[in-house]
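Heads up, there are several structures right after this.
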Structure P
Amino acid sequence: MNAIETRGLTKHYEGFTLDGLDLTLPAGCIMGLVGENGAGKSTTIRLLLGLTRPDGGTASLLGAPVGPDMRAVKQDIGVVLDDVGFPAGLKAGQIGKIMAAAYKNWDQGLFEKYLRDLNIPADKKFSTLSRGNKMKLGIAAALSHDAKLLILDEPTGGLDPVVRDEVVDLFSEFTRDPSRSILISSHIVSDLEKLCDYIAFLHKGKLLLCREKDQLLEQYGLIQCTREELGKLVPGAVLGKRETPYHIEALVVRDGVPAGMEIRPVTIEELFVLLVKGDMQ
């Protein structure tokens, strides 16, 4: 059973369309959803959670169709949205009581451990917490009810680098159980590169690419060359490029580059930026 499946998922807004999205997240894996602001990441997450109705296509979570009757499957889903969204006047301990009433597998002891480990003030109202502490509180709650799937929208936003690293480790530990999966969107691509098994690139509502991370890094690379050298590559070998007064840097399919031309590894961030440049060109 796949943790997430979408087929032809579509949503129209004035000036924007999420266009026929096909995603598959196998159980036990972590998928990073990458895209510029306005690419459709949050729209995708809202559609998966049933917070917005699609205009076309289908989606399922943990084998259950996304739709009005999602109460049972939501017991097995942990969610952290960009705005977190707990009531402003509640303290962490009170939030724990509400979550205990909402989730049959709520583990208060584990929740309190996360509060301590992440240095979240237990005696302050949610509205008075920093953005980073609000996000950490949302993460602690999402991890404390034995979820099988985490859906996370920019969960490391507002966190300093040390805490981000701790949170990334928590997510890695979560998926040591092969029945657990994560979909995570983030503009901090370095976090996704460390964490994810699969990477999905969204650009202007379209899916540019969705592949295993290791396959992406093996298949694509970067070259520095002249315009004349670039013109000698086989058609389709160049997916995007950026030019400086001194040279051209191009994202290439390794198999399309002649022997002897130096190819250096590409990062996930470089891959996305140059794919987008290629799409715009």
Structure Q
Amino acid sequence: MVTGALSLGTLTVSNAQESTPNKISFNLNYAPHLGMFQHSAGDDPIDQLNFMADMGFTAFEDNEMRSRPIELQEKMSNTMVNRGLEMGVFVAHTIHWAEPNLASGNTDKRKEFLAEIKSSVEVAKRVNAKWMTVVPGHLDLKLSMGYQMSNVIESLKRASEILEPHGLTMVLEPLNFRDHPGLFLTTSPQAYEICKAVNSPSCKILFDIYHQQIQEGNLIPNISACWDEISYFQIGDNPGRKEPTTGEINYKNVFKFIHDQGFNGILGMEHGNSIPEKAGEEAVIEAYKAVDAFK
């Protein structure tokens, strides 16, 4: 990790951007993604990163970073360092949406997964990432849940052995039954159980507030119960998976709770915009200003 360079970049940006009239100082580290502000910033990923920083965002996430050309990864990384944007998650491996993967215990699929985790270490180093997303894949309907759980835990223990020497963390993302039916990992207590069994600083929870509102609700108590294993959050309102204030979730209260626990990690803005084009991008910024306005 280039901690010194990041601090220097943050200092430089702070001095350079003091006069930016639209820049906001957020309480939490919200992370937009490419395309979220495309109408305001243009198509170029570097221009989009600069726009995010100009608006006061302090982090960025990119599910597709692993598949981007190395030259672009390096250019994006340099821009993030210079503008004080911390890199959030990228997806670390091929997700098997419709067939058993880690739950099956299949040796070839485990080898594939571990090889991709190993290659993702190099991506993480290149872009100064600390976290990478892992989704264990589909249920194996031919095995009891106990055997599947054992298979997943064993794979994640081996992946942790790869990640630990580099100080990297895979974050397990439970996904809801409506958007992603048939997956092995669906609830926060299940993710908590797995992390406790793997027992590694390199295996933690990605608590996606949108998914868990659909899957289990009871958001603040479940976040509290899982707190010591949560390393990353993602955001989206329900229904619709758009920005906060467009659905039923009281994000102001949820964010205040997270902030009050002393969370200094990243909250990825993994949602769409409720209104098209530039007006929708302005609405996203206004929504975050509204829900971040707590003492």
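All of the numbers you see were taken from the coordinates with simple rules; none came from a lab. From a predicted model like this one, the values you see are computed outputs, not experimental measurements. Cβ atoms are built from the backbone, for glycine too; each structure is taken alone.
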Taking mean count of other Cβ atoms within 10 Å over residues 53-60 from the coordinates of each of P, Q, which one would give 22.4? Q
Among P, Q, which structure scores highest (criterion: relative contact order in percent (Cα under 8 Å, 6 or more apart)): P
Label whose coordinates, when volume of the Cα convex hull per residue in Å³, for residues 181-268 alone is calculated, return 124 (choices P, Q): P
Work out which structure the value 13.9 belongs to, where mean count of other Cβ atoms within 10 Å over residues 117-124 was derived from one of P, Q. P
Here helix-only ellipticity at 222 nm (-39500 (n - 2.57) for each DSSP H run of 4 or more, over all residues; to 500) was calculated and came to -14000; which of the structures P, Q was it taken from? Q
Between P, Q, which one scores greatest on distance in nm of label points 7 Å out along Cα→Cβ at positions 165 and 205? P
Taking mean projected area of the Cα convex hull in nm² for each of P, Q, the highest value is that of structure P
Computing distance in nm of label points 7 Å out along Cα→Cβ at positions 213 and 261 for each of P, Q, the value 1.7 comes from structure Q
